[in-house]
Every structure is written in structure tokens, then in C-alpha cells.
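Quick heads-up: structures coming right below.
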Structure P
Amino acid sequence: MRKIEQFQYDNKIVRAFGVASFVFGVVGMLVGIILAFQLIYPALNFGPWLTFGRLRPLHTNAVIFAFVGNGLFMGIYYSLQRLLKARMWSDTLSWIHFWGWQVVIVCAAVSLPLGFTTSGEYSELIWPIDILIAVVWVIFGVNMFGTILTRRENHLYVAIWFYIATWVTVAVLHIVRSFELPVTWSQSYPLFSGVQEALVQWWYGHNAVAFFLTTPYLGMMYYFLPKAANRPVYSYKLSIIHFWALIFIYIWAGPHHLLYSALPDWVQSLGTVFSIMLIAPSWGGMLNGLLTLRGAWDRVSNEPVLKFMVVAVIAYGMATFEGPLLSIKSVNAISHFTDWTIAHVHVGALGWNGFLTLGILYWLWPRMYRTTLYSTKLANVHFWLGTLGIIFYAVPMYWAGWTQALMWKEFTPEGTLAWGNFLDTVKQIIPMYTIRAFGGTFFFLGGILGVYNLIKTAQQGSFMANEAAESPARERKVHAPGEYWHKWIEGRPMQMLLWSTILIAIGGIVQILPMVFIESQVPKISTVKPYTPLELTGRDLYIREGCVGCHSQMVRPFRSETERYGEYSKSGEYIYDRPFLWGSKRTGPDLWREGGKYPDSWHFNHMIDPTSMSPGSIMPAYPHLADDALDLSDLPAKIAALRTLGTPYARDFEQYAIGNAQEQAQIIAKNLTAQGVNEPGLEGKEIVAIIAYLQRLGTDIKVQPK
């Protein structure tokens, strides 16, 4: 007979991550509401630190890494201890992990509004913060695997499979995406450039969604949904298929973000095929969750926890059906760069991640405080506010996306663009933006009610910091001949880690390595030259202001786009772009063929007051660019770093870079004076660098007129 061991579960760390989750959730949602109203009322852009371009990455990072990140750690720390019948391996590592993650969040909250960004989607944080993230993630992994290896339970439950795959994949994604050469404490240049960097970014970006926002939450679904429903998981076999198929297929799907771009067709096709295949394991997981509720559906109408969880799983099913749909090339030709993508993302973020986090919080808090939920009625009100918020957010964004796509592509009977002025589309969708803003406000108000409900629940209860538990000592299981293979691997976490690593590595290796090592994948164009020092400085300022959040730099090979913007983009045009700036959304027009379209004075006036050049524009004004001094002191270091990475600047060019930039700045300042801009000293202001960069865009190739 095995010895019964007594121990205690650590609830303090669970509570800490839970508190951080709902606090940062409220903050992240508030920033989102501000952004939504800035698109309706541009006057709400308070520059330079609180403009749309600088706040947007703050919103995405706050929601993903602060709200959802703390939420997943809350769920993992609670469920892992109970599934393994063990306290976390090290209380010290638990708290280093907690405070380290909060430091990362605070660093992001300070650095992003200051304009310190790499511009990569979901990877905007600068290199010192990247290093801190890696250190904290390793600490989390050591603590998690230490707990797994010292467990009392032989069997590794399905939730733990997802936690293991999450840890290793996020580590691999973060490390590869962070291959960069530091230039200053706040700036670096990525190892890859142009098309290669675009592929690496969306291999990371899509799988950050997969392995940070999806797999750990599936693990939490497999634990908390059966607990809340008091029912076993519907199908053990389905969970096995779901897990292995999902982690293998997901990693291939990143290129579907780059369809009809300058990325080689074979990579785009791989992304499409595997994205469509994803619907099978994704819906397998959704059905496993919903069918777990068999026999408990009568309780859903009465229990807010189950309400939140059911809608979360349904939202997961909707998002994972729509993802493959949007990966079909003919559909993507319509949806990409539109607000349809915004709707799709928020169904997943608000419905799947948001509602599952809230459901778990409502389930956990009364148990840790040894009480009942303060108000079921308030929780139900929260549920309906949140549900209505999702509906009033998503539906107008779908509407806006379809409106944009139809207007962008419509031609008159004479063969000209029906809506030649991009602003016509923007004006048409302002009412949809208004409804979206109020939908987001509903969701936010529900969150405030939820915070109040949880605080009152805590006040009426007594917190159980160390929860007493007991379990038989672990008896190491010997593999029996003929035993089902998965039973064998479920008791061997290091083998589970190894096979998970192999499966997630295959897709990245097959897609990325040929792009990096086979030169013919990105044909060079002889006329494409590196940016001048002033253009390079302007590009960095463009990145600082977050312009990529609203403007793409990728003209796709559609007649509607070549008529509107000019010749479609070629992969060889981007070989010196570090980072790439193809963008994901067109709130404003594409800028890749912007160079030479307008005089310098047009760009000057447009940056100072966008409506002076484009009546009805919702773009923020950037008057500080004409006031702030142009800092060229880092140019020599930038030139040297880029040459190290392969940009063919002449030897010792960094010694002349500042002088070169000053000469070009004087030329632009003279042009502005000649064109009626009577402001002295502009050659020493940031705005001339932005103008230099915009006037360079897309001018390296010369297309013969038809």
C-alpha cells in the first residue's frame, strides 16, 4: 500500500495572476475604447505619445500579454498543481515569474507610447525587453517541468500536453523572431530583411496566436469546463487526435497572412493548404468541449460560469472556422487589409480568450475565498453586456470590411475606379466605427461589473492561501508490453516535450530555410539601392509613430490596386527593408508607390494637418515633427549595423553619413521654401526626414508607361 503524503496547494500565486489579469484586462480594454473613438474623432489623438499609431501596439500587447497572459498563468498554476497532485516546484520561482512578467508589462506600457518599437505585429517590444521575456519564460518553464518531474500522479492529463506544447513553441517562436542586431538601447535591426522577414514575422505572429492564445486556453478548457459542468471530458481519443494534429498543422499556416504578396507562391500555397486543414482539429476540440456538457445543458441558463464558458467555446469554433475560410485565396483577396480581419480577431480575443478567462475567474474566486459568488445577478448582467459588446463590435466590423472590399474593387462601366479617392471608403464606414466603439464600451462596462463582483466576493470570504491536500506517493509505472502508445508517452513528460518540439519545428524548417539559403527565392533587382542616411532616419521615425498600423506597403497584383496605386510590388524591392513594413490593415491608402506623387510641401502640410490636404481624413496630426530637432547622432552606428547584416553601404560610409543626411535635408528644406512653406530651420527638423522617406517609396523600379 502506497504511503499517503500530505501537502498544500499554493493559491497565493494563482490569486496574484488572477488580480493582474482582470486589472490589466480593464486597462487594455480602456485603451481599445480610446482607439475606437480616435477613429471617429481624430481630435482625441493627443500627440505625440497618445496618438493612434503609438497606442495601438499598447492595446494589443496589454490585451494579449497582460490580460490573457496573466489569465493563462492563473489557470496553469491552479490546474497544474491539482492535476499533478503537487505544489509548484519552487515558490521562489513562481514569484520571480510573476513579478518578472509584470515588469515586462510595465516596460511595454512605458516604451510603446514613447515610440520605442520594432513594428512587428505582436512582437513590437524592443530587444532589452525581448531578453527579459526570454528569461521570465525560462523561469516559468523550469518551475513547470520541476513540478511535473516531482509529481505524485503518473498520468499526464490532456491539459498538461497543451501546457508543454505551449511552453516549448512560444520559446522557439520568440527566440527565432528576436534574431536582431542591437544598435542602441532602444533600437535594433532584424537579422532577416524584406520577404524573408515577412515570412518569419507571420510564422511567429500566426503561431503566437496559436500557442499563446489558443493551446494554453485549450488546456484550461479541458480542465475547467469539466470541473464547472461536473462532467468528464466527452472523448479521450478525440483529445489525443485534437492535440497532435493541432500542434503539427498550426505551425505551417503563417503564410496565409501574406497571400497575393511578394512572397513566393509555393510558400503561400503551403500556408493555404495547412490553414484549411486546421478546421478539423480545431473543431474536434470545440466539439469535445461542447459535448462535455451533455447532461448539463439545463444548468447553463442558471450558472453564469457555464454561460461564459459555452460562449467562449462557440467563439473558438467560429474563429477557427473563419480562419481557414480567410485563408482561401479568393476570399483573402477580398478580406485582406480590411476591417473583416479586425472582426475576426476580436471574435477570438473577446469571445474565446476574454470569456473563458472571465468564466474561470468566476469559478476560481469563490473557491479560493471559501464562499459563494457575491452576486449571480451581476455576473449574468456582465455576461449579457459582454455578449452584446461582442455582437456590436464584430457585426459592424464585418459590415465595414465588406464595404471596403467592394468599394476598393468597384469599376465604372467606362473601366475607371468608381471610388478613386480612398477617403470615400473611409467616410462610408465611420458609422460602423461608431457602433463598434459603443460595442467595445459595453464589453468594458461588463468588465468593470466583473471586477466589482470579484472584489465583493473576496471581501465576504476568507482567502485560503495554502490549500491542504493529500495523495498517495507516486509509484513509477513500468511500461507494459503491448500498452497503448499514448499511455506510454502520457507518463513521460520529457518525451512529450521532445516530440512536441519535433512536430512544431518541421513546418518552420520547411518554410523558412529555403527562403534564407536559396538565393533565387528573392530575385535581386539591380536598380534597388539602400536607403540614404536621411531616408533611413525618416523610416525609423515612420516606425516610431506607428504609421504601419494604418498604412500598408504592398501593392497586390490586382487591377483594382495597380490602377489605384501603381505597379504591383516585387520581392526584390524589399531586400534592404529592416524591418519590413507591409502592414496588415488599410485605414489609409497603401504607400508603396508614394514616392514622387506629390511635392514635398504636400507631405509637409499633410503631416501638420491631414485635413488640409485630404478633407475628411481621420489621420492624426503630427505637428511635433516640425518642432522636434532632427537627431542624427545614431546614424554611424545604424549604417555600420546594416552593413554587418549585408546592406551594401560603402566602406567607411558611416563617417560621412551625417553630412550626407544634412545635405539632403537642406535640399528638401529649400524645396519647401520654394513651394510656399515659410518656416525657417526646417532642415534641422524631423519632418524633412519623414518627407525624404515617403518620397523614396517605390521609386527604385521604373515601369514603362502603357
Structure Q
Amino acid sequence: MTRQHADVERRLSELRATLHHHNHCYHVLDAPEIADAEYDGLFDELLSLEASHPYLITEDSPSQRVGAGPAAQFEKIQHRQPMLSLDKSTDADELRDWMLRCRSRLGDASGLDFICEPKIDGVAVALTYRDGLLVSAATRGDGLIGENILANVRTIASVPLRLVGADIPQAFEVRGEIYMAHRDFDAFNERAAQQQQKPLLNPRNGAAGSLRQLDSRITASRPLTMFCYSAGWIDGDWQPQTHAEVLRQFALWGFRTNPMTEEVGGLEGCLDYIQRLQDARNSLGYDIDGIVIKVNQLALQEELGNVTRKPRWAIAFKYPAEEATTRLVDVDFQVGRTGAITPVARLQPVFVGGVTVTNATLHNIDEIQRLGLRIGDQVMIRRAGDVIPQVRGVLLSQRPADSSAVVIPERCPACGSQVERAGGEIVIRCSGSVNSCPAQRKEGIRHFASRLALDIDGLGDKIIEQLVEKGMVSDAADLFELDVEALSGLERMAQKSAENLCAAIAASKQTTLPRFIYALGIREVGEATAHSLAMHFGTLEDLRNADLEALEEVADVGPVVARSIYDYVHNADNLRVLDALLASGVNWPAIQRDEAAQPLAGQTWVLTGALDVMSRNEAKAALQLLGAKVAGSVSAKTSVVVAGPGAGSKLAKATALDINVVDEEQFLAFLQEAGIDIPNG
């Protein structure tokens, strides 16, 4: 090694150490020690030396945060330790019940204490460090398998590429939340507007989209940051005793941790923290959707363990849904797969519940009349979690003088057919058929391909629109006539994408009878009713041949639903499509309806409260598959009540009647023993 070479290597080492220090001061401690111009000068010197000596570039150099060219795709990473979701609570009683469950399971837990932290509304990630160097970064994915986003995470200034300090484990995993601060999000969108570029919709979507970029240079241009909130797994001698100790050590090694995190004692301490943070919520500078409360002692966390896909030792306290006011710009009318015409409120954009909202549901025409809604009104918008935003009310005191009435269409906005309203229905419908109304056709095909139906991966709304508008698909059976050549001619459909979609369509031919019945889109037939029909009749042929009386013998099928099914299977166009689907190779295994396959025959079950692992409809369908009748109310004839979080009067009545009550954990265990597949969500 020449003296000049040694001098360059020494200077590069000095520059990297200096830049890492100042980067930590600026992005983690929020306490810069030098001016931006001075930092830029040091960084430029680093780039110049590395450009002339590229063989001296190291993985942890600050220059590696600028990003690299596009990658082909994200690799999959299996989490060594699953990234679990959290149970939820919304009031003091639910939080108290969780604490009592913890204490009951632990026995003598007089020393049990907790740690509270803001629940950041961002993207959860898992970072792996080996010998102090960042070597892996993965998204949460489904909790078991995530995506490798190392190249993108390297661009985030608050994520240390190499750790500092002593006693760093040989290898360990750090978990955290990547997000965008409000000021950074606003500044980014201001620049985007000046450059006539598309702005980001909201901070959370902006963070998620930035981490999903195959070109990490795009990620590098986005204002992302991260709070670390826990350790995953640890290889080495480090054995912290509490969660608080983990966070303190993280800060010493160079990680950014949330300064609002606090150790508290008991329920009152948690409630006090929840109230204080809720009061400060709008001044935090970033979005939160609640509080995470954890048992502080790590040994007790391990003893409590997990239930299904959730830890028993932690819970999320969710704040009430947010509301905001905005102006109603217009009301559009959308046509669904059954011809139902639904009004949709077009709003002046408003930020509510962590999302910029521009549309809200109005449900039906009666809702417009109930609200007394007029174009131009100031309205109250409510958004609860991922629920579609709703118009809650009209601020009549702020009604402008030039407001105008909402005009109810007399003709279908998609095909021009007369609008009709059947007796007793609260919706108006297009009188045209699926053959004459392109909107019904598109929605019918979208439903046919949806996750709970034939589950055709990659057949999105934009592709369906093109297929219908170009006349390539007029019904669901036409999907199975598509080939790679035809699909590759669509806008934004490359050869590989066309091949993948063709493969997905072919794979969807192997389905189940309940899914197939649901996919047909028969009016009034949802997933649970489709399961009931499949189990009752056993074959599609028997269903097609059933008369009204036979249809009404099916559980939960009344006269209206029976008539809808009967009309569907006696319509010549529908029968043509059914025959074409079967001819194309759509098939399913035979239904087994013996007593062994239906251990709950003759029983009545009731579902109440929230279910986290599966939807209410999925749980109902599973019970019906096992032969149970699922009722909406508790009575002396009820066999079992499944009570999730938030269960109220039904649970109380079941207790009073001494009816067997099971929680979701017990319910899922029963389904698994009965051979029912449990969703991964």
C-alpha cells in the first residue's frame, strides 16, 4: 500500500465518521452541530474521493443513501420471528379486561408494569444488523413473509447503516415504523406542485408507496424517517430485562426512538397517558391512530406468549374515529353489477382519519332526502379506520345561498335505460340488463374475479374496463377465451404481465361450488348464502332444477332471495353463460354432506363483537359449512355464542341464559380441528 493510498483511506474513514455523527445529530437527535453548507462540503469531498477510488467505497458509506437504479422485483424474506398484529381496545373497560387477563395468566403479578408509546400510522419494517452493519430490511407482509426493501431503507437518513457504541450483539433484529412527518409531506407536495408533478395523497400512503419503489433513487427523494419500537430476535450475550431497557440501548447505538414513550403503572397510568397524548395529537407533527401498551418485563412477555397471530402481552388503544367538515361539490351516481344506482358524494378534499378524502358514500336516494342534502352544502364527514367515508350530516347554518338540489336521475348514467324502483326497495335500478349496460357488465366481471369469488389475481378495474370497452369480454365466460396475444395488446399490459394474467385465469378454473355460486353475482346472494345453497343442494344441477319451495327450505333464504335465485337460473342468457363456464373447464370437488362433515347440524350459533382473524361473513360461512344455523339474535334455542372484543347485549343475554360462550381463540381452534382453513390475515 502506497503512502498516498493510505492517506486517502484514512481521510475517507474520517469523513464517513464525521458525516455519520452529524447525520445522527440532525436526523435522530434533531440537534445539528454544523451548518448545512459545511455538511454539504464534507459530503462533496467524500463523493469526490470515492469517485476517484471506487474500490474504497464501503456499504455503510453515507454516499450509499442516494439510491441505485431500478431492481427487477422485490425478493421475499421469511421472518425468523413473526411480525404479529395487535389486539385492539377502545375504552377503559376493554383495557382493564386485557390487564386482568394478563394478571390471571401470570398468577401473582403484583409487579406488573407497562410501557406506552404512540401508535405511528406508517409502515412496519424489520431491520437486521450483523456485526453492527445493516444487512437486511423487510416489510411486514403477511406477518410471516415480507419483501426485501434493503436498497430503499438504506436511503433513509434516520436509519443507521452502521451502529455505534459498545456491547452490540453479533446479530439482531430491530422493528420500527417508517413514516412521513407532516412538515416534510407538505414541503414535498409543494415542490411537486411547482414542478407540475403528481403530489402524494397522504403521509401514510406516501411512505408505503415510497418503500414499494423498485428504483431506490425515487425512495431517496422522499422525506422518510423511522422510529424504532422493539427488538425482534437477538443472537449474542445481550439479555435486556425490560422493553424500556431495549429502547434506551437502541438510542445509545444510534437508533431513533420515540421521545413520547413512557413507563407507567397500572390502568390509571395508562389512561392518563392516553388522554395526554390525545390532547397533544394534533401537535405531534406526525400521524398516530392510537397508543400501543406493552407489558414492560420481557420475561413476562415470554410467559404470556401469543394467541393465534397476536401477542397477549400488548394491546393497541384506538382513538375514536375522526370527523371533519368540507363542501359537497357534486353528487355522482354509480351503477353496480345488479343495476343498483348508488349516489356518491364528491367532496372538496379534506384530511380526515389519516387520509385525504374526496368521495363519500351516500348509500341510497333515501339517505339524500334524510340528510336534506344540497350541492354546495358544508357537510360533516366521518371516517372510521378503513371504512368508506360517510356523510354524517349537513351544517345547515352554513348553507350557501347558491346551493342547489340534488337531481335524481331518471335514466341510467351508463346506458340511458329507464331508472326504476321496485316496490319496497330503497334503491333505484337501471332497467337495462347486463347485456345492454356496460357498467353492470364491468361490475359483474369485477365481482366474478374478486378475492372471495374466483380470485383472479391481476385482473384489476383498469384491465376490466379495457376488456369491456374494446368488446373483448361481454360476460364472465369470455375471460377464459383470452390469450396472451390479446391481453398484451391492452394499455400498460406487457408480455410478462399478460402471461401472468393468463396463468391466473387458468388457475381460477379450479374452485369450489360455494365460491362459484357467489361469483355468479346473483342478486341477494352473498358469500354466506352461496355456502348455504352449495351445502343444501350439493350440485349446481340440483340448484338449477330447484323450484321456489325447495329454495325457501335453505337456511336464511326467504321468499325474496328465493325468487331472485329462481329468476337467475331460469334466464336464458344466464344459462348460456353457466354452460359456457362449465365448458371452459371451471370445476370444483364434489360436496360431501354426510353427518361427519357437518358436526354442527341442528345447532344454532350467534356471532357477536369484533373478529380479527376472519370476517363475520367468513365465520358465518364456516359454521354453515359444518351444518350450523347462524342466527342474528340470542334465544333459549341458541347453542353457542362466539364473542369477540366489543360484544355487548348479546353476550349479556347469553350469560343470563347460561349459554356456552367461546372467544375467538377457542372458535378458531374448533374450526381448525373440524378441518376448516383459517385465513392468514
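FYI, it's all coordinate maths here, none of it is from the lab. Values in this document were obtained by computation on a predicted structure and should not be read as measured data. Cβ atoms are built from the backbone, for glycine too; each structure is taken alone.
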Just checking, which of P, Q has the largest value of relative contact order in percent (Cα under 8 Å, 6 or more apart)? P
Among the shown structures P, Q, from which was the value -0.94, -1.00, -1.31, -1.40 of log10 I(q)/I(0) by the Debye sum over Cα atoms at q = 0.11, 0.12, 0.16, 0.17 Å⁻¹, for residues 402-657 alone calculated? P
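For which of the structures P, Q does the calculation of helix-only ellipticity at 222 nm (-39500 (n - 2.57) for each DSSP H run of 4 or more, over all residues; to 500) return -19500?
Here the read-out was taken from P.
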Of the structures labelled P, Q, which one yields 75, 58, 49 when Cα extents along the principal axes in Å, for residues 146-529 alone is computed from its coordinates? Q
Thinking only about distance in nm of label points 7 Å out along Cα→Cβ at positions 194 and 434, which of P, Q has the largest value? Q
Looking just at Cα Rg over 2.2 N^0.38 Å, which of the labels P, Q belongs to the structure with the highest value? Q
